[in-house]
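J.: Next up: the structures, one after another.
Since every read-out is calculated from the coordinates, none of them should be taken as a lab result. Every value quoted in this text rests on a predicted model; they were computed, and no experiment measured them. Cβ atoms are built from the backbone, for glycine too; each structure is taken alone.
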Structure I
Amino acid sequence: MDLGLEGKRAAVAGASSGLGFATASALAAEGVRVALCGRNQDKVDAAVARIGHGAIGLVADVGTARGGQDFVRAARDALGGLDILVPNAGGPPPGTFASTELDAYAKAIELNLLSTIGMCHEAVPGLRAQGWGRIVAITSISVRQPIPTLILSNTARAGVTGFLKTLALEVAPDGVTVNSVLPGLHETDRLISLHGGDTSGAASGIPVGEIGRPEDFGHVVTFLCSSHARYITGMALPVAGGVDKALL
């Protein structure tokens, strides 16, 4: 299937590893010119080399609103324009209500909510002006089904879901779609870290019986960026192997 993405230009945040990298790889394989970022020059360079297809690597910290804006601006300049934005940032530390200090909430909201808002503020005016655009944010299954030990992520990512839904309604008449993809457990460095290096038991509660593959997740994001997904907007799509048991 031709996804109609040849020659499009995408900024993919937090893409030197994990689901961001998988997304950047999948987009590039469909002919998208990708600018990706990470905080470490060596990791960014390695990601660009693995992706190929003329990918551009930028060193940027998108953990703040200003950092998100700066990345999108740099990506747009490097690509000569922008058609697709994939907001993405690492998750805050795990914890429960009892174990989490009050000050940690502001940091988590900056990381997982305000950074996305910053990226959108920089990208959306241009997308609306050209009459075509895709925003697909990487969030978490926790916005549908809160994870008990991730109270900071649950809180901040629920906020970004509300922001994206509202934005989707505003920009829909301008040819811009806004969606988010909610990963469950995928074989990433963050998952390995959260499980202390041993993920052997992580699939026990997943109906499909296995941890997700990052490349499969990247293909889902890529489809939502495609011309075929023009009538899908304002959605928060779980990609979690059936873990989400909600009816709607």
Structure II
Amino acid sequence: MATKNFEEWLSDHRAAFAPVVPLIPGDRLLPLDFTESNRELTGDMLRDTDAFIRYINDKLAAAGARYGIGGYNEHRTIYSRSSVFDAPGGAEPRRLHLGVDIWGRPYTKVMAPLDGIVHSFAFNQAFGDYGATIILSHHLDGRSFHTLYGHLSLNSLQNIQEGERIAAGDVFAQFGIPFENGQWPPHLHFQLVLDMEGRKGDYPGVCRFSERERYLANSPDPDALLNINAEAYINENGSDL
């Protein structure tokens, strides 16, 4: 029998995982498109954080959705808003998203999906960066990996220590607001990282398209872990998928 890849192996354990954000039966989730095909996202809007926040909030309100979901392995235009994602001399910029975004209300609780320890944390405060960031390490059924949580509140970094144990279901963080989350509408960037490559408090959440294969191999699809019911998704017309 062929050896299962990491995503397949993780999916086999999904029933044991706690939700990363609060969800109740009937909550509706709205997929959000941040690629060039979304003509509503103008350059002016992306440069104006308040306008970007209004766009997200209006979309969620119109759909009656609790959260918006931003996709993994999505080639995005929104990163043009920040030089953090650009390269010197006009070289290829970073535009490919390596995690899943959960867009919602400020200070939404963030919970550990499984037992872990605090690997590292940092305040990555450049415009467009992660802002407050926490990385957890996990060991499950003989395998080790990490989960990264970006765009948190600064309060999430208070009284936290490397090596601290976090139990599955524990609330350990919350969505930040722009001055503390890298100047983004409130949301959580959730990412799997197999090898931290010696980094602490940070790992790329966006890569160059030319480096897609390498980064996707090290950051598999987080949907293998997230307890978000696909049946709750609605499309932009509001009909059930």
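J.: Where does the value -12500 come from, among I, II, when helix-only ellipticity at 222 nm (-39500 (n - 2.57) for each DSSP H run of 4 or more, over all residues; to 500) is the thing being computed? Before the final figure, lay out the partial values.
T.: Details: I: -12500; II: -4000.
Only structure I yields this read-out.
J.: Here is a further query. The value 1.7 for distance in nm of label points 7 Å out along Cα→Cβ at positions 78 and 118 was derived from one model only; which of I, II is it?
T.: Only structure I yields this read-out.
J.: Sticking with this structure for a sec: FRET efficiency 1/(1 + (r/R0)^6) of positions 166 and 206 (r between Cβ atoms, R0 = 35 Å, to 0.05) was computed and gave 0.65; which structure, I, II, did it come from?
T.: I
J.: Taking 21 as the value of relative contact order in percent (Cα under 8 Å, 6 or more apart) derived from one of the structures shown (I, II), identify that structure.
T.: Considering all the candidates, the number was obtained from I.
J.: Then there is this: Out of I, II, choose the structure whose coordinates give FRET efficiency 1/(1 + (r/R0)^6) of positions 30 and 62 (r between Cβ atoms, R0 = 25 Å, to 0.05) equal to 0.60 when calculated. Intermediate values should be presented prior to the final figure.
T.: Working: I: 0.60; II: 1.00.
Comparing all candidates, it corresponds to I.
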